[in-house]
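Take a look at these structures.
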Structure I
Amino acid sequence: MKKYLYTAIVCFVILALSGTGLHAQTPGEYEFRVAVRMDGAAYVYHSGTPPLGYSINIYRRDSPDGEFVLLTDKPISGAANERQLRSRLGSLYWDLRNRLTTTDTNADILFTLRADRVAGLLTGFLYPEVAEALGRLFIDRSAPAGRRVTYRLELLDEFEEPSGEVYDHDVTLTPALPASPRNLRAEHDSRFITLSWDYPPNRQGEDDKVIRFGVYQIGTDDSRILLNRDVIIRDENISVYRFEHAVPETGRNYRYVVAVVDITGQQSPDSNMLDYRVTENRAPAFINGLVALLNDDQTVTLSWPVSVDPAATGYHVYRGTTTEEDAESVRLTDIPLGLMQTTWQDTGTAHPGTPRFLAYRITVTGSEGRESEMSNAATVNLPNLTPPPPAVGIRAEYADNGTVVLNWDAPAAMDPDFKTWILMRRSLDRRAAPVPTRINEGDVTGTRFVDRGPTGAGFIEGMEYEFSVASSDSARNTSDPVFVRLMIPKTTPPDAPYGFRARNEEGFRVVLNWTPPADLTVASYTIERRDEGRTGPVQFDVPAGTLSYRDESVESGRTYLYRIRAADRFGNLSEFTPDDRVEVRHFILPRTVRNVRAEAIEGAAGVRVWWEPVPDADLAGYRVFRSEIATGVFEEITPEMIGTGVTVFTDPEGTAGNWYRVRAYNTSGNESRQGDPAQARTESGGN
């Protein structure tokens with residue numbers, strides 16, 4: 001939805017809350033909003049959306065005991081289709097189409113205005129022609145000004161017969177002209193002007209019917225040019241309004257007025273006329289490319305590219321002793337250099353007491369004394385290449401409050417150009433950056449310093465740090481550093497590893513994986529294994545860099561519990577992780593049992609079954625199954641698994657003619673495929 005419609009929705013919500021406009025209601029209800037122009041015409045809006053084909057009659061009663069008089073020559077009906085709406089609105093149709101639609105060039109805005117009740121009502125208030133086209137507005141040009149009247153809306157069906165729905169509204173017809181905006185004012189940045197004005201919101205219970213603003217530029221011939229193509233909606237939550245636009249040129253005056261428009265299209269008198277002069281008040285753009293060259297006579301020559309900014313008039317030169325952007329610097333030029341002068345020589349560098357490190361910058365000057373931001377810094381070092389003497393020893397001590405106290409001794413003969421001690425810190429952990437960090441931000445001239453740690457909140461337990469101190473002079477020459485190392489004590493145990501998991505792999509090993517804790521001092525891990533049904537845990541120690549472990553000392557068919565804990569190099573132990581249970585098994589089936597034979601026992605009850613042994617090192621045993629027929633259901637008849645060394649079984653309940661199968665099982669619980677069944681025969685060979 002376009003900006004206009006979004007702003008209109010905000011306005012509608014404000015009207016509903018204020019109690020002065022049309023309230024939200026169900027689509028079948030009709031409410032009125034009546035505004036009377038200074039010419040006496042009463043604009044009677046209603047909020048309903050009659051079904052397509054329906055129409056309305058408007059009546060008016062001028063006294064409580066009077067009769068209602070029909071005001072409409074013929075029933076009022078809204079546009080029934082897009083073609084009718086386009087015909088009724090003329091050129092306004094295309095403007096609304098651009099505002100109410102985005103990319104769909106075939107969008108039906110009649111559907112939008114009818115279906116989206118908020119958009120339809122607000123568009124009608126902004127443009128009465130739209131309300132008329134939708135059948136939501138009747139203009140009573142014979143309204144009796146100053147009288148208390150009652151308007152009646154009668155809903156007609158598609159045959160223009162009364163539908164039985166009638167709505168009345170009492171209103172005093174008081175002509176009103178909107179009040180003018182006040183205190184029109186402006187400010188600008190180069191060609192961009194911001195106009196501001198005041199317009200108060202309605203007081204509680206009031207409705208001045210004001211809907212939008214018009215901002216006009218007054219031409220030299222007093223013509224009026226509307227500047228705001230997008231609608232500026234009256235907002236009940238604010239009293240100060242703003243509008244921005246760009247003028248074609250600076251250095252001249254422009255005249256502006258603002259007026260308000262109510263829901264009848266009636267415009268207020270103009271605000272105060274603002275005659276405003278727009279000057280070029282923008283600072284020029286800064287320059288990059290400043291270069292400084294140290295000459296043999298200790299003078300410095302500066303050069304830079306010419307400014308191409310139209311607002312530029314010249315240059316100022318500045319000199320400081322640091323490249324920091326906010327550092328103090330001194331302007332060397334009393335008046336701006338000419339715009340085309342792009343070189344300048346500083347002859348004051350040979351004077352006694354001149355700092356040895358110099359940083360130059362220039363600014364571009366503009367009208368009214370405005371200056372651009374500083375250019376890049378161009379630096380020179382005046383010759384002084386002798387470093388100061390180093391410190392004599394450095395000592396580091398860890399304090400109870402979590403800081404490190406550094407002490408060192410100054411050399412017997414200090415450099416007269418001494419400026420500061422430079423203190424550095426470097427973590428010796430293999431995972432830390434190898435580059436040392438300076439720990440004193442400002443100058444340090446004493447021989448004691450308290451380091452509060454990398455973040456100012458102390459040091460990490462168990463970390464080893466290297467500290468150094470070096471002296472520096474005003475030319476930034478630095479002595480050789482002196483070093484000391486300090487191990488920070490650690491008493492806090494590490495966290496246990498994260499995400500510890502044990503999984504069976506192919507039935508002969510268990511693979512363990514984990515994520516290391518964040519503690520940088522972890523030195524090793526202890527893995528503990530317990531066998532369900534056996535006593536005594538087994539432990540394995542692995543170094544800190546290990547993130548997985550393969551335990552190949554397990555037995556297939558057994559269940560194990562694993563857990564792990566971390567140990568740091570100071571002897572602190574973490575808690576064990578929760579147990580992770582894993583069953584060691586593989587998924588290879590035993591070979592099918594072969595050569596199954598069954599024979600009824602002569603002279604006794606039962607059947608003897610025997611078979612060829614299955615050669616499998618992982619074999620757990622056999623089970624025997626029996627059925628009445630070869631294709632029937634075979635039921636297990638062994639009370640428990642037969643051992644691996646047994647290949648014969650006697651079925652005491654079996655009889656000649658029964659069918660038997662034997663299956664093999666391994667320690668992982670895998671069952672062999674079924675072999676051919678064998679029928680029990682008598683020893684003589686008969687069934």
Structure II
Amino acid sequence: MSFFPVFLAVFATAALGGTSLHFDGVDDHVAMGEAAGLGAEIFTVECWFRWDGEGNDAASSGTGGVDFYPLVGKGRGESDDGPEDMNYGLGIGLDGVLVADFEDYDSGDNHPVHGVTDVRDGLWHHGAVTYDGQKWAIYLDGLLDVELSTDGAQPRYDSEQHFAVGTAMNTNGTADGRFRGAIDEVRLWSVALSQAEIQANVNQALTSGNGLLARWGFDEGLGAVANDSVGGIDGEIDGAAWVADAPFNVNLPPFAPSLVQPLDEAEEVTTPLLSVEVDDPEGDMLEVTFYGRLYTEPKPDFTIIALPDSQYYCSHRYDGESEMFYAQTNWIVEQQDALNIVYVAHEGDLVDRGDSYESEWVIADEAMSILEDPKTTGLADGIPYGIAPGNHDQSPNGDPEGTTDYFNEYFGVDRFEGRQYYGGSYGSNNDNHYMLFSAGGLDFIAIDLEYDQGQQADDEVMVWADELLDDYSNRRAIIVAHHLLELDGSFSDQGKVVYEAFKHHPNLFMTLCGHLTGEELRVDTYDGNTIYSMMADYQFDGDGGAGWLRVLEFSPSLGQIHVWTYSPWLDEYQTDGASDFYLPYDMETAPYTELGKVEVAAGEVATFAWEGLELQTRYQWYVQADDGLVTKSDVWSFTTGTTLDDPGANNGGNSGRVVAIAKDCQCGSSSTSGGLSLVLLSLGLFAARRLRA
């Protein structure tokens with residue numbers, strides 16, 4: 001991903017020698033009053049902060065909201081509706097991540113968003129949250145932490161609740177929740193800043209700027225007033241103490257390396273010198289690592305379908321019709337070739353009333369059987385699919401200790417045994433099972449877990465699933481269970497157990513669920529491995545779900561998953577940001593080889609002389625620039641010619657294989673030009689580093 005600075009016509013000063021405010025977590029705060037001028041429906045809230053641990057009390061943003069230690073905000077939970085509702089708030093959740101919330105203008109509902117990266121206490125961080133009228137975005141230390149769509153909900157911009165720092169206040173100015181630690185450089189904007197815009201000003205103090213509603217620099221160093229350098233809405237300091245300034249030293253990732261030579265897809269390359277220009281926002285020294293391999297043909301795209309709750313199609317309740325279910329599975333078969341559909345994951349609640357009405361299971365059987373027809377699918381076993389039993393598939397509803405008689409009668413082991421994609425099940429029934437399938441040169445395992453909100457990591461089923469992830473560590477893993485996420489993107493009880501129990505498996509990359517009407521995406525990273533958790537369910541959006549389903553298009557060549565939402569029954573798409581989006585996902589199967597490394601200054605060109613190549617052969621390569629944070633370049637390719645020259649001959653006769661070249665240095669110049677000097681690396685490679693005077 002490329003990051004480029006964006007200039008907002010801001011006036012900035014170096015953030016040196018100032019002060020910040022320390023809050024004791026007991027009763028300290030800064031109050032700005034009702035401050036109608038700080039109301040906003042599109043906004044960015046940002047500040048520097050050092051969290052010293054939990055304060056005495058957490059604030060609540062209201063029913064359906066979030067409990068948090070407040071940093072900055074205008075309002076909190078209050079029992080009234082209308083202007084007494086919360087406009088916005090940013091803080092640290094009880095689980096130690098950044099959180100934010102607002103209550104919407106029309107319904108008063110809360111729209112919380114949870115970050116995914118732990119805030120390390122005792123260290124200074126920069127935190128920001130933006131809302132653009134459609135979606136939230138949380139940033140920690142200048143990097144995007146999470147995004148979440150609200151389907152266009154409008155914040156309560158006319159809120160009469162009070163603005164405060166270090167606590168959250170209602171319409172009477174009564175405080176709730178206490179932050180413990182230091183806060184500095186609080187800024188409120190009437191625009192949703194991009195990541196590049198946040199990064200452009202993260203390490204400096206602003207005195208004004210386009211769209212900047214208010215800014216408290218906390219640089220007074222004495223007194224009981226915090227001055228607003230923009231709108232004149234000064235704050236009254238209650239108890240907070242003046243302490244040293246924030247460091248303003250966020251390390252931003254390097255800019256994306258840009259190609260110098262050879263040109264992408266170049267042919268007849270006789271001197272394979274790989275050159276890139278690298279740069280860094282802070283001007284840091286950069287370690288550039290070159291990677292290469294033989295050219296690999298892109299693997300074909302393929303698709304997985306996620307089927308949400310079908311219960312009302314089978315029970316004919318809430319205006320659902322069985323024809324909607326049939327339309328879904330018929331469409332899957334019709335699109336099998338065009339989309340290369342390789343697997344269908346039913347997210348549970350196949351039916352509505354468990355073991356009570358067999359007629360519902362007959363409909364489910366008829367609908368899913370459409371996927372199994374060898375004549376229409378061209379596959380002996382049909383299109384592979386799995387079903388994670390939901391609470392409505394159990395009797396009593398939601399009781400994993402109850403019965404799933406009809407589920408196992410219609411979708412038990414006997415139905416799947418002998419199919420090539422069926423891996424097996426846990427115990428004597430099919431409530432928990434796994435499927436194996438392959439596509440795009442990749443092998444997958446999908447594990448379906450029964451609904452169980454009381455599940456524990458040491459339960460036998462969980463141990464069984466954990467062993468499967470070990471046994472099939474060479475397969476990319478998907479966990480499907482009915483209820484893994486809540487409507488605010490947090491984990492359900494079962495979801496939390498599943499994530500904590502399986503997150504250490506590097507092959508786990510996705511979980512899928514339904515259960516609650518809405519769409520959520522959660523992104524977690526553990527030990528460098530990203531796990532996407534997605535919820536999609538439409539049963540109460542009208543017509544019992546109206547045939548809406550999720551399409552996950554995997555593109556190995558682009559390294560991404562395109563998630564989109566469609567109803568075969570309505571022949572309509574949902575195109576908002578929560579329904580149609582892209583996820584980066586590396587699907588490379590042929591590994592790259594590390595060719596070499598070189599350390600260069602920002603703004604220089606790094607060059608690697610790639611030796612030992614075959615004639616008339618196509619190769620691929622890329623680089624990573626590292627200053628503590630890593631930015632990867634695009635992938636480029638070239639084809640060698642009928643002859644190959646000595647790469648060192650074009651570096652002034654140097655026999656070294658990795659060279660750092662000043663931005664204005666010519667490849668044919670002397671090796672000492674521009675202050676370059678050879679140094680021997682431990683790997684036996686040669687590098688050149690610009691020597692500082």
Structure III
Amino acid sequence: MVAWVMSTITTTVAAQEADWAHPYCQYRFVVDVDIPRPGWTVIPLSERDICQAIGQLEEYSFDPTFLAYNHVRVCELGATGRAHTPLPKAGFHLVVDPSELVKQDPSLPIPTSKGGYYLVRFTSEGGRFPPTVGYEQVFPVGEPPRTHAYMSSYVPRLLPRARTRHECLLQSDGTDVKLAIGPTTVAQDISVCRAQIVFQAEFKTAGRRKLMIYYQPLGAHYLKVPELRSPTTSPRTAKVIAKGPAEKRLGNTRYGLGATATFQAWFADSTVKLTPGTPCPTGVRDTIRVSTAANESQSFQLVLSPKTDFEFRDIHVSSLASGEHRLAATNVEFHQVEYVKVTKRARVNQVSFFDSIGDPLVAVASRQVTTGAGNLAFWVTLRTPAKTAAGTYTGTLSVVGGQGASMKFPLAVTVHDFELPEFSSFRSNMGGQYLAKKGSDPGVNPVMAYHGLKSKGELKKLAVKYYEAMAREKFYPKNVALFTEIGLKWKPPPRGYNVAAPGNFFELTEWDFTEFNQLMVHFIDRLKVNSVCLTHTNPSVSHIFKHLPGKPAKIWNPDPGHVTMGWQTFRKMTQVTYQKQAGDPWFDTSVVVTRDQWDRLVLDYYRAMVRNLKKHGWLDKFYYFVDETAGTEKILHLVRLLKSDPETSAIRFAHCLQGFESLRHKENGKFAFSKLLTHVPQIDENYYRWE
């Protein structure tokens with residue numbers, strides 16, 4: 001028997017949400033208060049109260065330290081409980097004590113009280129670091145790189161060049177505030193004052209009030225600075241009589257799809273993190289609705305919450321039709337959501353969760369589903385082809401199971417009348433280099449060990465599978481050709497290394513780009529990968545050329561440094577450098593040459609690479625990545641060398657901002673790296689931000 005979804009209670013959700021005064025906010029709850037006298041009044045409602053209230057609706061808990069003060073909204077309810085009167089000035093106020101704690105020298109320590117708030121204000125102009133740079137929330141409290149337990153609001157490490165007034169809110173760990181004052185920082189008119197954060201509202205009359213508190217959490221793990229300000233804390237405090245249960249506005253993120261005798265079915269947006277016990281939403285709709293543009297991928301989740309044990313066999317979709325236009329069933333992909341156990345909190349996060357959560361997407365397979373196992377979820381991805389005509393395409397999504405466990409769902413896909421570009425505008429380097437390379441932890445094996453692979457051929461196939469998956473979702477690996485060897489032979493300088501003589505240079509011969517080009521056709525021309533790392537270096541190793549392939553290695557090199565070419569993993573390397581000094585990387589194995597020999601080798605190598613890339617129209621997809629570490633002389637020489645040549649000057653350079661020397665370094669009063677770099681990512685904003 002096949003059950004069809006019926007539209008029986010589709011108005012329930014709309015009725016529940018019709019009086020939702022702040023649709024941006026997901027949560028709300030009622031607070032009954034007694035106002036003692038007219039005027040400004042403190043409402044004894046804390047960050048913890050709000051987090052505990054909304055936490056009752058979730059399977060995880062929020063950290064009140066990072067409450068988003070500016071996304072708390074307050075309304076006063078009328079006698080019927082339906083009329084919402086916004087109170088725009090009600091909420092968490094920052095009350096700043098006017099007493100200045102910076103007496104004369106802002107570099108001197110300022111005593112503080114543990115747990116107290118301190119507002120640091122300053123003016124900057126011309127870039128450089130803020131004086132609060134030492135209190136960045138980069139590493140978790142307790143890790144060696146972090147020497148304090150202060151909490152702070154966000155201030156960018158690199159400040160704007162324009163004259164700008166800044167605020168940074170600190171919460172003390174009990175030690176003195178020590179501002180960074182020196183050649184790398186910029187600040188004028190520095191002020192440090194004590195502050196309080198108080199929930200306040202103004203009332204025209206005394207008496208009972210029913211307040212609706214709306215709230216929307218935000219993900220950043222910084223202190224938030226309240227925009228509402230008061231000169232003082234009100235001497236009057238309201239009495240909280242009662243707090244109602246919290247409600248959550250689901251919008252279109254979750255809705256029921258009916259039920260069979262064996263399970264309840266429901267829709268969940270791709271943004272919903274599922275657990276085996278995530279409850280089925282109460283509202284029911286008759287159709288799964290998805291919207292997309294042409295040349296876009298759009299995903300959603302179909303969840304089956306078992307009422308009894310049942311047999312799952314298959315899930316599939318029909319072709320979708322809009323008039324004479326069709327979306328083939330092959331444009332829809334299915335994966336099953338598996339669960340992993342979370343046993344410890346993420347290093348930097350504002351929520352805590354300790355249980356099983358949906359994360360891996362695996363192949364769909366028939367199985368026996370038990371009530372004890374919880375939700376059976378499927379990840380459904382629609383890939384709308386380019387040039388798909390606009391319209392609403394309808395069809396049927398079917399779940400096939402044993403007795404009483406089959407169900408059909410109407411599916412409607414609205415294709416908008418625009419198309420996403422062929423290549424994404426978002427360029428990224430999302431890793432993927434640790435398939436065969438070990439990381440910094442010697443006890444952690446590379447990815448290929450998990451798959452039980454040992455041969456070079458197996459590794460190449462595995463890499464292609466990983467990189468294809470990344471490319472389809474448009475978060476691109478460091479180098480899709482990481483394990484693809486370009487054919488190349490070389491001869492050393494005929495009169496020897498480190499000998500300055502006419503014509504005494506390396507010779508690079510027998511270039512063979514066949515395998516490399518085949519892979520680039522697949523990834524760039526077909527899968528539209530827009531960014532490939534041509535070379536990865538840093539200022540401390542940029543004078544070491546690592547692209548001369550040697551004899552095949554009997555044992556793969558598990559740590560070849562900044563690997564960007566397959567031969568660095570599979571073959572012995574000859575590292576070539578100039579002006580070698582004690583302490584240089586690969587000091588014992590690198591070959592010393594004259595700088596002219598090194599320059600010629602570098603230019604010959606990259607000219608050949610550029611010619612091949614330019615011939616196929618791929619040059620603008622490649623970039624030279626300069627990672628962190630200090631130093632300017634040698635990296636500046638490398639960049640200038642390549643930019644001075646008519647052929648290699650087209651290579652784009654991305655220089656990591658962490659060292660900041662590329663932004664500061666001057667020669668003859670001018671910024672030396674100006675016009676040499678294509679992109680300077682501010683990576684300090686990205687430390688662990690995606691956990």
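Can you rank I, II, III by distance in nm of label points 7 Å out along Cα→Cβ at positions 247 and 311 and just name the one with the largest value? Intermediate results must be reported in sequence, preceding the final value.
Working: I: 1.5; II: 5.1; III: 4.5.
With respect to distance in nm of label points 7 Å out along Cα→Cβ at positions 247 and 311, the highest-scoring structure among I, II, III is II.
The greatest value of distance in nm of label points 7 Å out along Cα→Cβ at positions 231 and 607 among structures I, II, III is that of I. Computing Rg/Rh (Cα atoms, Kirkwood Rh), for residues 183-414 alone across structures I, II, III gives 1.23 for structure II. Here the criterion is volume of the Cα convex hull per residue in Å³, and among I, II, III the highest value is seen for I.
The numbers here are math on the coordinates, done by the rules we state, and not lab data. From a predicted model like this one, the values you see are computed outputs, not experimental measurements. Cβ atoms are built from the backbone, for glycine too; each structure is taken alone.
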